[in-house]
Structure 1
Amino acid sequence: MSIWFKPYGLKDVVALFDNNLSKHIGIEFQEIGPDYLTAVMPVDERTKMAFGGLHGGASCVLAEELATYASYLCIDPDKNRVVGLEINANHVRRMQGGRVYGICRPIHLGRSTHIWDIRITDEKERIVCVSRMTVAVLTNAE
């Protein structure tokens, strides 16, 4: 059973969120499943610190993009909107190049909040960052 408000496909996700920070730093949505959303991000000059490793803030951007978009896909956009409330990230492994892969799954999908688990891994599926994000679900009148 799907958690999404309607039967979205990957083309729908890409079309909804095509012109923002995700695009600027090279995030590409990869897959939408019945209860998850995935994306990939390059580790390059756009996402690295001056010291050469993946910037922790870039990992947070990937996590936040996944969680916020996933929440949006769970609501009726004619009645509600979503905004980030809190993000937590533990940076576990240093990355100097290549790509990182994020997968976002729900922990809690309530009327007023959604909580998401986001795992970011390297190309060998080793954990790079573990993140949790809380998203507020607001009515469009708020």
Structure 2
Amino acid sequence: MSSPIDTLREYTEHVYGRVNSSLTGISEQELSWRPCETCNSLDWTLRHMARISVVLLPQVVEGTTTGRWDDDYESRPHTLDELIRDLNEGRDRVHIGLRGMAAEALEEEIPLWGGLHRRKEGLYMLIGEMAHHGGQVAYIRGAYSRTHR
């Protein structure tokens, strides 16, 4: 029977696998295109996902959060290669961290969102964000391909 950590690690690998498969072959035009005037572009969505992956998720896994997300990740532009590198670096850090984590660590309270919350709440929310935004990437890429035939 799988432990909660094994299940979480397997789900995380699944989410990152789907995200990575949706990133194959993105063009520069596609990266900046938005389906509507008020919609996010792939660039914005990928910057947000890379920040979650390389900054926020590892902090929650490691329990090194300060209770707020105080980083400067989004203050400078990133190339597509940098974004993909950061997504993968974050994935690797999360996988290593989860591999070495005891199941009890999921119940530990760490500073999150202005208070103390169980580590698993942060992990569930952020891995869910990765899945959610991965779906947005797939949607934007599908809409782009249908309108740019």
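Here relative contact order in percent (Cα under 8 Å, 6 or more apart) is compared for structures 1, 2. The highest value is that of 2.
Between structures 1, 2, the greatest calculated value of distance in nm of label points 7 Å out along Cα→Cβ at positions 14 and 38 is seen in 2. One of 1, 2 was used to calculate semi-axes √(5λ) of the Cα gyration tensor in Å, giving 29, 17, 13; which? Computing semi-axes √(5λ) of the Cα gyration tensor in Å on every structure in 1, 2 gives 29, 17, 13 only for 2. When helix-only ellipticity at 222 nm (-39500 (n - 2.57) for each DSSP H run of 4 or more, over all residues; to 500) is computed for each of 1, 2, the one that comes out at -6000 is 1.
Read the figures in this text as sums done on the coordinates, not as results from a lab. As the structure is a computational prediction, the values presented were derived from the model and not from experiment. Cβ atoms are built from the backbone, for glycine too; each structure is taken alone.
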